[in-house]
1. Out of I, II, III, choose the structure whose coordinates give Cα extents along the principal axes in Å equal to 48, 35, 34 when calculated.
2. Looking at structures I, II, III, which one was distance in nm of label points 7 Å out along Cα→Cβ at positions 78 and 126 calculated from, given that it came out as 0.5?
Structure I
Amino acid sequence: MDIRLENIGKRFAFQTILKSVNLTLRAGEAIGISGRNGAGKSTLLKMISGYLSPSQGNISYSKEGQNIADDLWFRHYVFTAPYIDLPPYFTVKELLEHYRKFKNVRLQNDSEFIDFCELSNIKNKRIGQFSSGMQQRLSLGLAFNSDVDLYLLDEPTSYLDTHAKEWFHQKLSEVRSKSVIIASNDHQDFSGIDTIYSIREKTVVLNG
């Protein structure tokens, strides 16, 4: 999975959030995006996912030299973030049944998936009953169990305790043959990442 951002900019009303962003992600590469709160990290990931459209510039996607059509792009990535809520009235079983309609997954069995997340006795509980940390781990579990080419992870450990952060890094290492973009203020999230960039003065620059 190759992704190319060319002269990307984003404005909301009269406010410029990002400008002149040029970035290339190669197949199997993992990059980190750091920056202060409000710098535009989440906006950048939303544009890469297609959730937001750039105000200027172009984003292109290709796999093995073939361009990926915009209407098929959603099958190739997963996107997790603390602000993306899971449906609170779904049980975990219902969530998994719904999720499999849209993404290919590695573990089809509900119990195996719950063990994969290292969560117990949750299959028939409603997600709204879970703590923030449990919901974030469940969301990350869905992502890491997905058979996709790109993992977009926005502030992936913000609600995780120490044990859950160790679980996160273990699962991240298991998908390192794929492409990964992590946006975070916590540099520990970038452990094992190939290249780290920062958002400064509304554009993306290489750390150094």
Structure II
Amino acid sequence: MNFVGADLASLGIVVCYNGALYHCPAADMTFHHPIPAPRAAEIIDFCMELEGEAKVSIEVMDRWYARYPLDEGEKLHFKTDPEVIPLLQMKAMDCTKVLVSGFGFPDKVTTRFGSVCNVIVTDGGSLIQIMSSSASKEAAVAQLCAGLGIEMEQVMCFGDDHNDLGMFQACGYPVAMGNAVPLLKDIAAEITETNDNDGVALILEKIIATK
């Protein structure tokens, strides 16, 4: 969670990695739902068998590891570089998330591991995100709300991609960003401006103005 700005982190609970890692500063509690190393290694091997040069990387808590440095195209999409480590070392870690980018067989990964992991394809099909089956944004929010005595019907959420679908279905007032995928816009209670045009801030300012 080190990539979250200090000002933002100080405001409340931070949920990262599609719900696989979240922290509640008020209670000083951290929840982590990793993929066990043997399963993560199986995923990595499967992807590399299908595509020998598969761009597989892993996130472990606040660390990002890969067996290769980012190429120039990838640097356009990521703000930081991964730590480059040997493949065997990657396969020995319990993983918060396994990432596969620019991969030609997302459906095969979903078919093979969808029953034992939470597999989500985002970014227009160019990124596969694989988490523990117990990890999701909605599960993290529900657990945190239960501890705070808040009903999910009272929760407003914002989202723009397929990994936000479960959260949209669980929360009482889902708001789709202007750049959201059509699936989210279809079930949203409201559609705001895009991420680049401060869509979240516009909704929050509107709510605050009515208080």
Structure III
Amino acid sequence: MRAVAAHFITEAEYLEQEAASPLKHEYFNGRIYAMAGASPTHCLINSNVLIAIGSRLRGRSCRGVGSDQRVKVAATGLFTYPDTLIVCPPERYDEHDPQSLLNPHVILEVLSPATERHDRTDKFDQYKQIPSLTDYVLIAQDRVRVEHYQRSAADLWMVRSYNQLEHALALPELDLELPLAEIYDRLDLPSGLLLLPEN
């Protein structure tokens, strides 16, 4: 991702600009970064995930939230907009910005060619600094593949991958299962183990 402006801006300036902007931007270390637009497949997966979460959390205290919810990583100063998240009470927001959530429990990101490396590395390293975060989920949009990173009691992250529509993403901390058939509803994508590309 490229910074929108080369000069340093403060957190307060970012929040002021963001409140007036029709577009969403991330902020870190004095720089603003434009967020790329999403493909139709990306949008459909996001919608499917939010519907699946919402139907299972109905009547419960935790709730699913879409990509308009800004999150602040208090330990590092990153402001960002995850594709989907789950938050449980008590919800905590930044004292200087009541629009920025501090304590998501689960973050789900749909991968794209432009953001995949960032989502897997730098952004994940940032998210690990959120004490409340128990699960981080990466969802492919070019194939049936979901990667689930779960924080252990020893603060280690264990990963499990799913690549069949018959599989279900299990979030045991919330007693929640999301079938991949629902995540990829209305999409015809390859599943299972795929052959390596030929040179």
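Rule-based calculations on the coordinates, nothing more; no lab input. Remember, it's a predicted structure, so these values are computed and weren't measured experimentally. Cβ atoms are built from the backbone, for glycine too; each structure is taken alone.
1. It was calculated from structure I.
2. It traces back to III.
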